[in-house]
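In what follows, structures are represented as structure tokens.
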Structure I
Amino acid sequence: MKSWLLHGPRDLRLEERPRPEPGPGEIVLRVLSCGICRTDLHEVLGEIPLPVLPIVPGHQIVGEVAEVGRGAARFRINDRAGVPWLHHACGGCGHCRTGRENLCDGARFAGLHAEGGFAEFHRVHEAFAHPLPSDRDPVLLAPLLCGGAIGYRAYRIAGLTEGPRTVGLWGFGSSAHQLLQIAKAKGHTVFVFTRGDRHRGLALALGADWAGPPGEAPPAPLDAGIVFAPVGALMIEGLKALKKGGRMVSAGIHMDDLPTFPYRLLWEERTLTSVANVTRQDVADLLAVASGMDLNVEVERFAFEELPRALERLEMGEVRGSAVLLAP
């Protein structure tokens, strides 16, 4: 099968690999589309450790069940299924037993420890695959599996509930453009901070109450802020804009160092925190929310052979919404 293999930083090669065979409880998907996440870019650039090399990246996988292993019963041949970042968790540790499998020390992630979705086929245990509707464009489903899910987890970690709250979003890519619409549907005021007129225009078109460049003061103090860009200084910029008791959340797997800041910015029960990965429940909840509203998932489609160009556009901040790789 055709596969994109990462051999090391900036060493991504299109190669032929054997098609995977399902083990007990596993399914093999024929990949229909795979979202291209900023985490994939961090891997390719060598900005996060690579425990397995070579590895097939990609973790927003939409496919059809092509083969079912012994004992697997959740899916049938030709069922639509999705695979997110979390590819396996032990199920028995304290984190797993308390609904925090995203923090499991034995967790394995698609495209990092297990081969991901930038390939013709993908193998996964059925317990870590998500049923998806077969009547929707698989390209529009792919960004929900990580961009949507991590944004929704960050929203909940920020302590937001439905009603008139004021939220700031820093960076406006795959996650933020989905979360903006969810937050507006829940009655929030949303301010977007992002570089470039094109991204600010998209934010306003999707319902943002204000959009401006990073560094500009928001029109009103924030109840919460979420940073999607990998820039530590934005966490402190947001901290300055928080109300008393407000919370700043970093939604990325990689971020450069936070600069020092005076304690008075943190005082009055303001909080800095992070989101680490997602649980299966996060993905299921996001899929349910998305199916219950008219979520406009903006995508740029890339042919399978165009993955390097897609990653380059993502690195340059040129992708409008989400980047999605098509099936070979």
Structure II
Amino acid sequence: MNLKDIVRPNIWNLKPYSSARSEFKGEASVWLDANENPLNQPYNRYPDPLQSSVKAAIARQKGVAVENIFLGVGSDECIDIVYRTFCRPGVDNVVAISPSYGMYEVCADVNDVEYRKVRLGDDFALDVDALLAATDANTRVLWICSPNNPTGNAFDANLLADICRRAENAIAVVDEAYIDFSSKPTMLRELASLPNLIVMQTFSKAWGSAAVRLGMAFASKEIIDIFNKVKYPYNINQLTQEYALRMLENASQVQQWVQMLLDERGKLVAQLQMLPIVKHIYATDANFVLVRVSDACDIYQYLCRRGIIVRNRHRVELCEQCLRITVGTNQENVTLIEALKEYGK
């Protein structure tokens, strides 16, 4: 793969903004370079534009090099920067599985990029040949969410690697927002051998930090260097960086949370299977389950009236009469099941 042939020419030639904190690195006793207010320390100073301490902690946690990490304001910034880096508006296209996470298509529309959907097969299986057949000379990105949202299933790592190798003139993005809940391995181990691979993860799910808005993209140094040219200078604020460092020091607690949610997921599925209104429960590798019910819209409205909010996916392709149910606490799950037992009475 020749990265120059995939990156937008204006981005390849872009001279990035040079911030005060990128021009001088190190310690000093007097800071008079960035027009900051000298009062209200320490939050009067601009944060580290490259989040070096946070990336070092993530590198230790994930087993990747710092130079292979990009941090965004949630995964949404990571998604958007892929479009802004690789896709020429009104010219290029991307290919994605369907159904999948809606922000891929929204960002395509925002960036004026054609979005091509490839429908999943039976039991939401991924057809590699169909995915690649939808590409052409102007395809710049393939989007694959694994475990997928809203279906919940994860795809085989060998299959994903095969897509990367066969789509050598495009970027393959594997979004692993839910990977901590899956028995399948992360694609991070493939970064060194697949130069067109980008892996996305997030602090929003297993790390219980959706409100903080911190997403991660992992890729080759060459791709990360370009992302750092394109991103806004101080995209991750100081409070978020401090919070992330505290969370990364508490990784054992996160593993306990994941195990608790996996246990609760098993209990929830078992209880749902006993309900006559439940017609099918799809296998899941995530912290949610996709459930086909007798009347998704009516059951959704019934639960809303009971103060229980799930996600109605009835109008999503292949998800007719389906509700997506996030695994909650034991008490939340019990409350849901008790309400569903009373539905129709």
Structure III
Amino acid sequence: METQNYENGINVLSLFDGCSAAYLALERAGFKINNYYSSEIDKHCIAVQNYHYSGCTNFQQIGDVRRINAMNYLDVDLVIFGSPCTQLSSINSKDRSGLDGPDSSLFFDALRILNQINIFKYSNKKLYFLMENVASMTNKDRDTITNELREIFPDLKMLKIDSALVAPAHRRRLYWTNIPNVTVPLANGKSYQDILVNGFVDREKANVLLSGDVTLTSGINRHYNMNMGNIIFKDKEFSQLPTDEKLLKYPAILKRSGYVSKKGLIKSQYDFPNGCYRVPSVLERERMMTFPDGYINDVMNVQKSEKKKILGLSFTVDIVVHLLTFLKNN
């Protein structure tokens, strides 16, 4: 097989495409995109796609992964996906059915598509793929994914990468690929504090976004006692106090603020209605995931809660950029 040359462009199939973070990563890695086939069914993700790509002739929405006929995509050079982690992630304490779960079992649809394209692909093509999923899955599920993929791609490699190496937030993920020579990226020093619009933090990196938000009443206790969510403090001096002192002083600050969990009191994502702390804005979450400012925040008719969910389930863009660079330089 000759070395692949993408100077004339690349054809990409993105399964479970979400808000098309893979498209961003390909552009950032310097690829010319000839065709980008996007498989996604979530209406909020599709609203983000339409906001950015409705006028792009190389961007095609192809619907539900379960209904894809792989024979229509034999021109594809790269298949990229992060199949649903719903029943794989340790965050889902109610259902850890793994690859047998109703959402996470969709991995096998991706596997079907990969296998068919690889068998029937054009003779002059080498099919590459990149898959991402949570590092907190069980060993059994991890081994099943690895073994199934290796049946198709004997040159399979798996990497465990924490996005905190290149982003201001932790995100521990497994990446499977047959892209040659891929490595874990070097740390670049991006900090949580650096991406804030206002306020102060007491840690170098934010927690993984999938852990959700804490409340603005007693959420500080869950943040420290259960390591849940992300908090941004109003005052630098308070942020630098030991944890025990923060927890001791906070109830009086909350009482003075008069905040009693009434949504109407929150006028802006950057206010501190409880007098002490707030949670990250959509814009700051974009920065945590190395998205361009406003990529999701500026999209109209998508609720803030849905924007947060989209980002929490997405790729860290710069991690994918790093891995795709090895394909471009192959």
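Read the figures in this text as sums done on the coordinates, not as results from a lab. Just so it is clear, the structure is predicted and the values come from calculations on it, not from any experiment. Cβ atoms are built from the backbone, for glycine too; each structure is taken alone.
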inquiry  = Between I, II, III, which one scores greatest on distance in nm of label points 7 Å out along Cα→Cβ at positions 96 and 136?
reply    = I
task = Work out mean count of other Cβ atoms within 10 Å over residues 32-39 for each of structures I, II, III, then name the structure with the largest result.
result = I
request  = Supply the structure label, taken from I, II, III, corresponding to P(r) over Cα pairs in 10 Å bins from 0, in percent, for residues 176-303 alone with the calculated value 10, 29, 31, 19, 10, 1.
outcome  = II
Source structure (of I, II, III) for Kirkwood radius over Cα pairs in Å, computed value 20.0 = I
request  = Figure out for me which of the structures I, II, III the number 2.6 belongs to, where distance in nm of label points 7 Å out along Cα→Cβ at positions 24 and 248 was derived from the coordinates.
outcome  = II
message = When distance in nm of label points 7 Å out along Cα→Cβ at positions 272 and 296 is compared over structures I, II, III, which one is greatest?
response = I
